[in-house]
Structure 1
Amino acid sequence: MVHMFLNGGGMKGGNLHHLIGGAPFLGAATTLPIYRLHSVDDDHPALQAARPGDGAAIQGELYDIDLAVLRTSLLPAEPADLELGVVGLADGTEALGMRLRDACADLPGLTDITAFGSWRAYRAAKTEAP
């Protein structure tokens, strides 16, 4: 089992949540304020390491995921612009998490949504917008 920070479709209510195999929910989690958050074509979020002094804390959820479930179920469903990495959390711990591939940092479909603080808040704001 490994701790996994989820901040997109794998969270409760998300379109990929069923892929985490009933992994135990450990609680809400927040990253260290060293990341930027992007929307990729309004399809999924992408966490990216920020330049020093340009980051923010991003909200998500922490799960205890079996490595076999991660390898066979969740990772194959992740978009090609994301890769598995280590994410620093506000409580001083670290967890695995999906991050934007460095080679994808200039994708035309990226929209910086860091100010929303989470994928859920961004999606809610889009739903409420006239």
Structure 2
Amino acid sequence: MKFAYNILYVEDVSKTVQFYRSAFHFDLKFQYEQGDYAELESGYTTLAFSSFELIRSLGKTPHRANAQNPTFELIFVTDSLEEDLQRAKQAGAKEIQGIEKMPWGQSIAYVEDINGFLIELCTPMMA
């Protein structure tokens, strides 16, 4: 078994895809012609988005993300943390926490995406 993808529920899939492509340089993998579902190549795991409307039509009641009260976070590993943090902010991400060196040697920063999801940007773990 392997972890293949996750789906984030958002108001506007196209706007969200545009943000993630601009902020993090992820490539488009698939976009449903109706515009309410899309997938991005993000390394090992596919990052997918579904509209609230689509998931509600399947009988679910999704909640909006809240970076101040998260139930999870997305984590993107980078060798160019400062540069990637700046690009994410230029694309519309809100900085939650600037770059901080952790006791285990990793550096991290936090941003909030345009939908309220908490994203950690970090350097690779040291072996």
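Please treat every number below as a calculation from the coordinates, not as lab data. Remember, predicted model here, so these are calculated numbers, not experimental data.
Worth a mention:
- Relative contact order in percent (Cα under 8 Å, 6 or more apart) derived as 24 - corresponding label from 1, 2: 2
- Here P(r) over Cα pairs in 10 Å bins from 0, in percent was derived from just one of the structures 1, 2, and that gives 13, 42, 34, 10, 1; the source is 2.
- Computing Rg/Rh (Cα atoms, Kirkwood Rh), for residues 32-103 alone across structures 1, 2 gives 0.96 for structure 1.
- Answer label among 1, 2 for the case where helix-only ellipticity at 222 nm (-39500 (n - 2.57) for each DSSP H run of 4 or more, over all residues; to 500), calculated from the coordinates, equals -2500: 1
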